[in-house]
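Participant: See the structures that follow.
Each value in this text was obtained by applying a stated rule to the coordinates, not by laboratory testing. Note that the coordinates shown come from a computational prediction; the quantities given were computed from them, not determined experimentally. Cβ atoms are built from the backbone, for glycine too; each structure is taken alone.
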Structure 1
Amino acid sequence: MSTFKQIVLASRPKGAVVAGNFRLEDAPVPSLADGQVLVRNHYLSLDPYMRGRMEDAKSYSAPQVIGEVMIGGTVGEVVESKNPKFAVGDKVVGMLGWAEMGVSDGVMLRKVDTSHIPLSAYLGAVGMPGMTAWYGLTQIMQPKAGETIVVSAASGAVGSVVGQLAKLRGVRAVGIAGGPEKCAYVVNELGFDACIDYKAGNLIADLAAATPDGIDAIFENVGGEIFDACIARMNPFGRIALCGMIAGYNGEPMALNNVRTFLTMRLSLRGFIVAEHMDLWPEGLKELGTLVATGKLKFRESVAQGLASAPEAFIGLLKGKNFGKQLVKLV
């Protein structure tokens, strides 16, 4: 193979993301310098944070550069190595972007064992989404046995893990998801105590029925009216882990209407970026990996086929069309 395919950011979105914001290109397979490895990517991870990176705005990291390969987590196999820490055939997880192949200096590359854990899981339950769930739950929400937590986007890659980890700690877990199929999965497969279908039109009443003792902690992925409804149900000294606000990722202004509750209930709200807490990743990944390997942590994947399908799969992700972790299969 002398060339491989990659997708670059062609233009910044004006409102909703469209396929024309991306461009599929052929690139030559590069020659390696000392210390580098060449990886054939097997799966690409699609995640909501990518929408924010497409904007030229102040944030926790630099914007995606126009004309360069779109950022993204990948898992694959080393096909050539000039780095003594990696051998041909090693399975690795990294950030090689929307591309069939990538070159790494090994710094952000991690070898993984696929004997008991599927390679794709290292982009989901045993990867960045799983760690996001683990960190938000254990470090910010810190629920005690018997307390009630609420998780929005509960059937997604992050929310599904939050609820399962909470149940293992003796916590009542209530999910919010879109549609009866997703809610049935959250309760019947993932083991949440209840799940509210926000599309059914009875959000406030259904939330009250599912949280009769109020809410002690929230894992927030969505924002908007769902977040407002949860805040209104919070108990004194409730904790909120703010992971995402996907309802406003296309530039719509988002108001927070129940701000007074933060005072009256003495709530704490903390946003977080899991990549800033790498010191805790070994602890979290050990628990997540053990749970997946032993079948105690379930996950579901939506898999698009081929790199060219990535833009439409990403647009679907932002609209909630995925079920579980959204991946693109490249091999």
Structure 2
Amino acid sequence: MKNFAMIGAAGYIAPRHLKAINDTGNNLIAALDVNDSVGILDSYFPNTDFFTEFERFDRHIDRLRRDSRNAQAEYIAICSPNYLHDAHIRFSLRSGADAICEKPLVLTPDNIEELKTVEAETGHRVNTILQLRLHPSIIALRDRVARTDLPTKHDVELTYITSRGSWYLESWKGDTKKSGGIATNIGVHFYDMLHFVFGEVQKNVVHYVSATKAAGYLEYTNARVRWFLSIDIDDVPAEIRKAGQRTYRSITCDGDEIEFSGGFTDLHTRSYEEILNGNGFGLDDNWVAIDTVTNIRNAIPKGLIGDYHPFLKGQTV
């Protein structure tokens, strides 16, 4: 049994990490969040020491590290806001623990290069959750692309709409300096998936970007990709909204829909299993996706959004 600590225990994604720690037979010994709405801990680890101040959490982790009974945290799960990931990863490594960080790992490729130095200094490792690489449908698509004898440019369309209320823009997620913007916050694992399946990025053009939606074109070694991301409920197709659904997810390759709506439930647990077996996704695995979203964030948009999403005809930049 391994000892875990967690930073960001009240966050949206924290329950998946709590479940993964529990499902893999491990123990959560300490948790931190500035918010105290963490009653979910009782469902998994009711004896966890909980802190709302980083300084007290830091002292506790340091005391455990010095404990001769080997009670220290061996892994620290990071579910904090995106802009804090880099600092919390550094804290984890320097506290004698491996880090398991939610997406996006960091906000810029420079952060990745700097963390490599901290890994080398401490001898501890950074892992991240790139769960789509473990999804059966995505693995099958990658195998299909790999079986092609000669390089082929597949035509891919990616649409991901996950509607959010007005709270979203009032929170840290609505602040590009803290979240990285919509492409980073809700899209980074899709860009990683595209790289994982179709190879290296050759072209990155942004046609539209706002606080609530973005669209563009990416070209990979083996694909031409038109993509659209949104948190606006009005972008969900009418027939989907009528059915009471607030999320719409679609990936087509050469006109064929890739079905991956299911199979998400246990991907964090699968990720933890791989990490504990020494097969986690590390810093280098994240570089292409983080570079992609950094370029999207810094791009000057070009074109018509309606050209890149069938439900938005007539909307212009």
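Participant: Thinking only about distance in nm of label points 7 Å out along Cα→Cβ at positions 8 and 280, which of 1, 2 has the largest value?
Facilitator: 1
Participant: Have a look at 1, 2 and say which one yields 22.1 for mean count of other Cβ atoms within 10 Å over residues 128-135, as calculated. Write down the numbers at each step before the final one.
Facilitator: Working: 1: 25.6; 2: 22.1.
Only structure 2 yields this read-out.
Participant: Here's a follow-up. Suppose you compute helix-only ellipticity at 222 nm (-39500 (n - 2.57) for each DSSP H run of 4 or more, over all residues; to 500) for every structure in 1, 2: which one lands on -6000? Let's see the in-between values first.
Facilitator: Working: 1: -6000; 2: -11000.
Source structure for this number: 1.
Participant: Work out mean count of other Cβ atoms within 10 Å over residues 104-111 for each of structures 1, 2, then name the structure with the largest result.
Facilitator: 2
Participant: Another one. Work out distance in nm of label points 7 Å out along Cα→Cβ at positions 232 and 256 for each of structures 1, 2, then name the structure with the largest result. Working shown, then result.
Facilitator: Details: 1: 1.8; 2: 3.3.
Max of distance in nm of label points 7 Å out along Cα→Cβ at positions 232 and 256: 2.
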